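Before anything else, here is the set of structures, which you'll find just below.
Please treat every number below as a calculation from the coordinates, not as lab data. All of these numbers come straight from a predicted model, not from anything done at the bench. Cβ atoms are built from the backbone, for glycine too; each structure is taken alone.
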Structure I
Amino acid sequence: MAHPPHSPFQSSPQLGRDTLLTALAPLLWGTTYLLSSEILPPERPLTTAALRVLPAGLLLLLYCRRWPQGREWWRLGVLAVLNIALFQSLLFVAAARLPGGVAAVLGAVQPLLLLALTRVLDARRPPRLAWLGGCGGLAGLAILLLGPAVAWDAGGVLAALGGAAGMALGTWLTRRWGGNLPVLATTGWQLLLGGGLLLPLALASEAPLPALSGTQVAAYAYLSLAGSLLAYSLWFRGLARLSPLAVSGLGLLSPASASLLGWLVLGQALGAIAWLGMAVVLASIVLIQWAERAGMPAAGGAEGR
């Protein structure tokens with residue numbers, strides 16, 4: 001039976017803590033744009049992706065010392081491809097071929113794709129507020145990030161949409177499959193397997209890294225420890241406790257936080273229209289959380305475990 005709509009700010013304290021902790025993941029991911037554009041060696045997107053996830057996966061597995069059992073192996077392999085290897089590689093391809101704002105806006109279709117998966121694969125009708133929040137987030141990012149002279153590249157557009165689709169499916173499957181492994185072990189295996197797929201692609205297609213400065217080494221360490229180990233652990237923890245829709249909606253914070261960092265650190269201008277777009281994005285995130293708490297069933301739940 002559907003619960004009556006209520007404000008997300010009246011939810012239980014634990015639910016609020018889970019939401020805030022999960023929100024830290026996209027906020028950390030938002031710092032990637034600044035590091036990639038200002039500090040890291042250019043034109044090595046796959047190398048950066050591999051260095052970002054492989055060490056984090058190894059550290060988590062050394063800490064957890066847990067091995068998958070039975071069908072958990074192939075399920076973790078599928079999730080590693082969708083959530084890590086495919087998403088990371090297509091994300092950097094899109095970023096290399098499109099202006100950052102365009103790539104971020106296209107990636108913001110992820111909540112809408114997840115709603116479509118819920119409707120088609122779970123045969124559940126998401127509330128209209130959820131669709132409104134997803135469309136609002138997409139529109140808000142377009143207002144915030146897109147200018148009148150935007151350059152579009154077909155390959156970049158397909159890469160951005162493909163990355164969003166892969167992450168949406170991976171998010172849906174992560175919650176549906178569940179599993180007996182702890183969250184940290186699940187995160188570690190996905191990072192390790194995904195990084196293992198990215199590394200040979202990077203070695204085959206990109207030039208070796210030049211001699212790195214101390215600042216660049218620190219940036220890579222930050223991306224691995226904070227941007228992968230901590231962020232993905234919080235993200236998958238959120239998927240174990242919140243609905244996929246609620247978690248996916250929080251992903252809109254990543255490009256929004258990147259824009260704020262550009263304003264605070266690089267002095268990039270944000271006019272009145274951009275601030276309006278930021279407000280629309282934040283309102284859409286709240287609306288998605290509200291819609292989920294108003295009675296939308298979590299996609300998958302314990303089914304298929």
Structure II
Amino acid sequence: MKRTHIVLFCIAAATIAVTAATLSRSRSVAQSVAAADTRFKQVIEKREIRCSYLVYSPYLRKDPNTGEFSGIFYDIMEEVGRKSSLKIVWAEEVGYETIFEGLKSGRHDVFCGGLWPNATRARVGSFSVPVFYSVVKAWGRPNETRFVNLQGINDPSVKVATIDGAMEDIIARTDFPLARRESLPQQTPFSQNLLNISTRKADITFAEPGIIREYLAKNPGALKELAPDKPLRIFGNVLVLPQHEHQLKQFLDTALLEMLYSGDIDRILQKYEPNPGVFPRVSLPYDPETAVLK
């Protein structure tokens with residue numbers, strides 16, 4: 001065989017191999033997407049959404065004696081169910097690090113307890129539109145003077161109260177790696193972080209005003225906001241879905257936007273808001289007083 005023919009043969013063989021590999025990957029992605037989208041078909045066929053949740057007041061509460069649920073996201077999801085004629089099944093309590101496992105395996109359709117999305121979580125799940133926002137700041141004891149600009153937190157002598165896999169744990173590891181983390185297991189009530197600060201087992205934690213106000217209502221003067229003008233994070237509060245669940249996401253986004261535009265979300269937030277402005281609202285595309293588009 002002439003050298004030219006050999007070169008052409010090699011090029012053709014390589015092209016065929018690349019094309020076959022590309023088609024194989026395309027089929028794999030298509031099959032994965034198709035398999036994921038069957039979750040929405042199952043929701044419609046069963047006429048129910050199976051929710052996992054995490055108890056984190058006031059996002060979601062569960063009475064330890066009666067098992068009854070309440071809270072912002074409980075009310076939101078129950079309203080989604082009413083509007084769409086779907087039953088909301090509160091299937092299983094999970095921890096921060098097991099949210100995505102249950103969604104991927106199919107034990108749950110949606111994590112309905114409200115979560116703050118970030119890049120790491122986006123690698124293993126997808127998110128709805130936000131329904132309100134949270135501003136995360138640093139909190140410590142009333143006599144704390146070390147952390148005016150927060151730089152002093154990054155020190156081995158400082159103890160940060162965290163729950164494994166929760167956002168305060170992530171902030172401590174990424175922003176203040178030299179500080180010690182006083183970690184609690186998943187599904188521990190966040191209020192235990194605050195109690196650990198009051199009892200001097202820890203020095204500081206990172207949280208939004210909503211949960212702090214609840215704690216201070218029962219423990220006046222126990223904590224103070226450190227560096228009020230320095231928010232550590234700002235997050236939208238969202239529902240969590242499995243990756244590639246495009247139809248389910250479109251359905252939930254549509255339902256949530258309907259509730260945002262109708263004022264349903266605002267009324268639910270007012271119900272649980274200890275003080276006006278604790279839960280920053282999603283900006284509407286119109287003036288609610290005049291209904292004029294912005």
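Which structure, out of I, II, was helix-only ellipticity at 222 nm (-39500 (n - 2.57) for each DSSP H run of 4 or more, over all residues; to 500) calculated from, if the result is -22500?
The read-out comes from structure I.
One of I, II was used to calculate mean projected area of the Cα convex hull in nm², for residues 118-197 alone, giving 6.5; which?
II
Given structures I, II, which gives the highest value for relative contact order in percent (Cα under 8 Å, 6 or more apart)?
Max of relative contact order in percent (Cα under 8 Å, 6 or more apart): I.
Determine which structure produced the value 1.25 for Cα Rg over 2.2 N^0.38 Å, calculated from the coordinates; the candidates are I, II.
Numbers: I: 0.96; II: 1.25.
Source structure for this number: II.
Between structures I, II, where is distance in nm of label points 7 Å out along Cα→Cβ at positions 262 and 286 highest?
I
So if we calculate mean count of other Cβ atoms within 10 Å over residues 70-77 for every structure here (I, II), which label has the highest result?
Largest one: structure II.
Looking at structures I, II, which one was distance in nm of label points 7 Å out along Cα→Cβ at positions 238 and 254 calculated from, given that it came out as 2.0?
Comparing all candidates, it corresponds to II.
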